[in-house]
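What follows is a group of structures, each given as structure tokens.
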Structure I
Amino acid sequence: MSESITREQSALTGEQYALSAGHYQAVVTESGASLRELSHRGRPLVLTHGADEPAPAALGHLLVPWPNRIDRGRYEYGGEAHRLDVSEPDRDCAIHGLVRWASWTAAEHGPDRVRLTHRLLGTAGYPFRLDLEAEYTLDAGAGLRVRMTARNAGTRTAPYGHGAHPYLTVGEPIDGCTVTLGADRYLPVDDRMIPSGPSLDVTGTPYDLRTGPVFGDRRIDNAFTGLNRDGRGRTWVTLTGGRTVRLWADEAHPWMEIYTADNAARPRTGLGVEPMTCPPNAFASGEGVVDLEPGAVFSGTWGIQAS
């Protein structure tokens, strides 16, 4: 067995599922069903990391069964109090769900498509059982399409939300790029990144990205809502420098987090663009939480393309 094959089989992120279609190429990992690479004509569309490196700053992670943070990991649901493990101790929060480091199994894998599954069993902080699926498809014209699905395989109605955490890149710092997001409102947060009040109008603030301004020195780690949509029900985020990359999300995602990654290992080299079904701290506030009844299914779709 060659040394390169040995390394790949023993990579910290597990099996590497390569996809290609036309000028698009992608790699999805067994670890978290994460998007590790996406490129077009050999140029990256998302920030990437090595197969033998745990994804830093949640690069490419899927966020299930909640995106973003839960204040002190505590919430009430169905008349019961629950306490999740605090996975972000510096801010005393539970962050980004329960499956982003879990092993996912490939149910199907072809040249341009992979479908991975994971069974999320109950824990003390989340005593619910979900069957999860993530399907990645590449199209030569339309780029990447990702469908995330959850089925309640348990006997109790479960609180549910999901999100994804790619970082868009055009190969240059985001400060000199233009960013367009048709969002009318943003969610203010406190110093622990927990919502500090209701969503606010973006007009006249640095959070107004509707006309595609040069991004400059904006520092943003906020969720946006009031999303404008096209005739197919999609909302779009566009990052343009010397080239352009676009992310879209369907109507299952009424929230979009924008993160400038100022505190990450590679600050401002990419833009975190996170489609979400609910806002930060949703399990505690109840806002946007899906009440997934036994046997019920919820799904949402998003994608990335070069243009």
Structure II
Amino acid sequence: MNPGTPTFDQLRLFLAVVEAGSFGGAARRLNRAVSVVSYGIAQLELQLGVTLFDRAGTRRPQLTDAGRAVLAEARAIAQGMDGLRAKVKGLLEGLEAEVSLAVDVMLPTDRLGRVLRAFRAEFPTVSLRLHVEALGAVTALVLDGKAGIGMSGPLASDVDGIQLVAAGAVQLVPVAAPDHPLARLHPIPPGAARDHIQLVLTDRSPITAGRDFAVQSPRTWRLADLGAKHALLREGIGWGNMPLPMVEPDLIDGTLVRLVMPENPGGAYRFCGIHRRDAPPGPAAAWLLDHFVRSAADDQATAMLPDA
């Protein structure tokens, strides 16, 4: 025997009885007659072919084993319906169904996490598509329309058609493994870095084609992944600039050391929130950009540093 298909109103009656603890309580909560609630539950049981409440020997209806099994599914359906109504309400009010965000790989992960956690709480019905890219690839995604907004590094300021707002900075520091030859020099003489492999972050976007950033050595290994660069630095393969928050644990435990280099002392890697001038962000995306800017309030000391 196959069960029938109950209506959403029948499921609402069922949940109201469970939550109120009685047919009378459910009727008051829903502003309906007790007879209407009782009839609706009877019809639901008829549709499903199971008894949901044990009504014998007690003034309060008790869930049967079948009722407890149905309860979890009914709650899931109700939550899904509430989510659907909230999403449609947002669409009617101009709220985006999805926000596509591109962020620079240098952006500290704890900052990204804090902002996105707040975003989820503020806009529970809005989906998020997150891209993490290096250098000009963030701006390229926004220009191509694959991301509506971005948290870019300093390269976006040179690109036509991009609206930007300053959003803090992260400090870059030159580092190497403790057994790397540069780490053993005290002090490091001018020009010494040119004799060793420099690990350089790169990307495949046309925005940075043919351009180098903070490259001191003619001997380079180019990587598009910051995590891979971090791992190779720890292995002693080369030296390179890294965001201080990412390598601070390594500097504390000694798996990496900070290099005091005369030509490359590090500096500030500046972020900016971006979007296309001809595609202003909707309410949720604008909120997200604003909170990235606000989250940079603690970057004042880093912002005083020269550019990396």
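Each of structures I, II was scored by distance in nm of label points 7 Å out along Cα→Cβ at positions 16 and 264; the highest score is held by II.
Quick check: 6, 21, 20, 14, 11, 11, 10, 5, 1, 0 is what I get for P(r) over Cα pairs in 10 Å bins from 0, in percent, calculated from one of I, II. Which structure matches?
Computing P(r) over Cα pairs in 10 Å bins from 0, in percent on every structure in I, II gives 6, 21, 20, 14, 11, 11, 10, 5, 1, 0 only for II.
Computed over structures I, II, volume of the Cα convex hull per residue in Å³, for residues 120-279 alone reaches its largest value in I. Computing distance in nm of label points 7 Å out along Cα→Cβ at positions 128 and 192 across structures I, II gives 2.3 for structure I.
When mean count of other Cβ atoms within 10 Å over residues 240-247 is compared over structures I, II, which one is greatest?
Working: I: 19.1; II: 22.6.
That would be structure II.
Assuming -12000 is helix-only ellipticity at 222 nm (-39500 (n - 2.57) for each DSSP H run of 4 or more, over all residues; to 500) as calculated from a single structure, say which of I, II it is. Walk me through the numbers on the way to the answer.
On the way: I: -1000; II: -12000.
Derived from the structure labelled II.
When distance in nm of label points 7 Å out along Cα→Cβ at positions 24 and 184 is calculated for each of the structures I, II, the largest result comes from II.
Computed from the coordinates by the stated procedures, all read-outs in this text should not be read as laboratory data. What you see is a predicted model, and the numbers here were worked out from it, not measured in a lab. Cβ atoms are built from the backbone, for glycine too; each structure is taken alone.
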